[in-house]
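These are the structures, in structure tokens.
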Structure 1
């Protein structure tokens, strides 16, 4: 594991929380995106290319609340030929605690295709000795063939500089389900990204509710093709 640790302090604001006062998953993802970018920029690689998120796992001990002061710490934990893994820990002054593990793919911003990591990147974010190489393998099951899809209307604010739906926006359908009363407090959550969603795509959402030990699963689809999927487990 690299000795480099990048730290950032944030305060949970009104637009970040739901009616229960807890940080929603979409703003939580945005904070993770921001610290990852700021860490890369601080190391001198901010203009060397672009990064897209492949997957993220969230271990939620307690979500931050409105006006809670939060310290975020992130570090690189592994490399692949065209991607890198990082672990980010979030701790709040009122008991919040979230740990994430994310794999980001480095892409050529002109073509959108994966590219080799910049020269010197491994000196700043070295691969830990003896650790397995980081994989971009996805593990979520496919959507049921007979599942009913519902239309999901995207907004202009969901799309970023690359012209694709921003990774944080994929959590919005999940936040909608949680606000509607889907089970209790979030214990852990995963989101996997397959291919981008573009501004004029007609997006549909397929939902498998949480039952017993099975998580809530959400597939975000375009023309019957899964573009991303999320799974959420809850405290008992």
Structure 2
């Protein structure tokens, strides 16, 4: 079942001789429960694409359909419901509040979205349990490893039961083992039979990308299905 459908997405910056066409008609379809890795050269528009999908930036043209809702060219103020109900974000930096426990970091985000304190705490505890941190709920960020802090950030992103997660270089600040652990967690979240999540993962690491269900390459303003290892010359040009 298709959860996220992106059609003809275009975005330019500047005007006249200074006009830069970043996205030139992006087409992406993501199924419910699918982990899709997106790679591309620096400056290819990966973050721009995520910002448009996440409702932080309007596109010039194109349509995004997410779980029955259509948007794309609206400004951030017009798609608050998309950001609140449909999409969770995970970044390279964890963006945790230093003096709050793991539980309170997750619960606070839910309260800001309108949940009561009791409801927020219950959902936060469930989300932390789902990412394997039920024994760390009262630890503040300084008492957690980098991988554990990223798990708190993931719990915060999934606690509101949003169907899509956008992950922008989520392993960029982690060691190799912690990065692999995060990818394993992503796969578990996507393939959960009772409550699957779809994740669009931007990464520069082809080894991590190869663990996704599917890989896309963003180049020259468009996306294409790709054996990324082969496309980037990592397999000597031979098919796997």
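A short reminder: the numbers here are calculations on the coordinates, not readings from a lab. None of these values were measured; they are calculated from a predicted model. Cβ atoms are built from the backbone, for glycine too; each structure is taken alone.
Consider the structures 1, 2: one of them gives -9000 for helix-only ellipticity at 222 nm (-39500 (n - 2.57) for each DSSP H run of 4 or more, over all residues; to 500) as calculated from the coordinates. Say which.
Corresponding structure: 2.
Relative contact order in percent (Cα under 8 Å, 6 or more apart) computed as 20: which structure among 1, 2?
1
If distance in nm of label points 7 Å out along Cα→Cβ at positions 73 and 185 computes to 2.2, which of 1, 2 did it come from?
Details: 1: 2.2; 2: 3.9.
Attributed to the structure labelled 1.
For which of the structures 1, 2 does the calculation of mean count of other Cβ atoms within 10 Å over residues 17-24 return 16.9? Could you put the intermediate results ahead of the total?
Numbers: 1: 16.9; 2: 13.1.
The read-out was computed on structure 1.
Hey, semi-axes √(5λ) of the Cα gyration tensor in Å, for residues 41-80 alone derived from one of 1, 2 reads 26, 16, 11; which structure? Could the numbers behind the result be given before it?
On the way: 1: 26, 16, 11; 2: 19, 11, 9.
Answer by label: 1.
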